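Alright, structures below, take your time with them.
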Structure P
């Protein structure tokens, strides 16, 4: 017996096992997944499920109000120009600037977890920001940076 797994009407896998892990999903995106058994001749009716992935989460070492919305700034830097995290005060000279909406999903022990509420996927999930000399917060991954300036 085989199982056909679909995202909407697109076949994404045919497997023999009774479990399957869908990969390559985009953050904060809805998917309509279905599975049907296939005996080599006919396919059973599909069992469907609609799911939504969560957004990328980042921790910031400051207490914020759970449920509040904040903005994060994403920037990309040309490597070697200036060490990331040492930009002159007020200089956010990176390219591909994006203002990202985020929601405070938890806050405890002086650390808040923010979840980006759009489909942004250019940085890893679960990163932790550090306070910068100008009192803002930032996290760096290669040539990419994510900042939170606070209120």
Structure Q
């Protein structure tokens, strides 16, 4: 099983961080591997919304659809693969440390199947590395706004 957890403190208000991170339109701006995000359902983001992502990971082009499983504004977002090569769940949480510092967590977990199961340890390492870059990038973006 892949289970990768990362976190970052962002010098920005809870509302700004959670609104920016939860908006799929922003994903290509702060996720190193995501190339595009396309809504398959109407905006705004709600439980049941579906978004198609195109990404590059481990030298492979990936296309997958995430469905929003849980959305608690300014607290938590859970999305799961509805269609894609690897069953995966991604969870964001946000917590105010004070009025201008937010703790954001990013967790990816899933069970690779078939051939990709052999690469689980390597995949976990590479996902952790990518997630750290992603959180650094969102931190840099939001702290400059």
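Here mean count of other Cβ atoms within 10 Å over residues 6-13 was calculated and came to 17.4; which of the structures P, Q was it taken from?
Values: P: 12.0; Q: 17.4.
Attributed to the structure labelled Q.
Consider the structures P, Q: one of them gives -8500 for helix-only ellipticity at 222 nm (-39500 (n - 2.57) for each DSSP H run of 4 or more, over all residues; to 500) as calculated from the coordinates. Say which. Can you show the working numbers first?
Values: P: 0; Q: -8500.
Computed on structure Q.
Computing Rg/Rh (Cα atoms, Kirkwood Rh), for residues 62-125 alone across structures P, Q gives 1.03 for structure P. Here the criterion is percent of Cα pairs over 21 Å apart, and among P, Q the highest value is seen for P. Suppose distance in nm of label points 7 Å out along Cα→Cβ at positions 46 and 102 works out to 3.6; of P, Q, which structure was it derived from? So the calculation was done on P.
For which of P, Q does relative contact order in percent (Cα under 8 Å, 6 or more apart), calculated from the coordinates, equal 32? The partial results should precede the final answer.
Values: P: 23; Q: 32.
Label of the originating structure: Q.
Read-outs: derived from the displayed coordinates by stated rules, not from any lab. Since the structure is predicted, the reported quantities are computational estimates derived from the model, not experimental observations. Cβ atoms are built from the backbone, for glycine too; each structure is taken alone.
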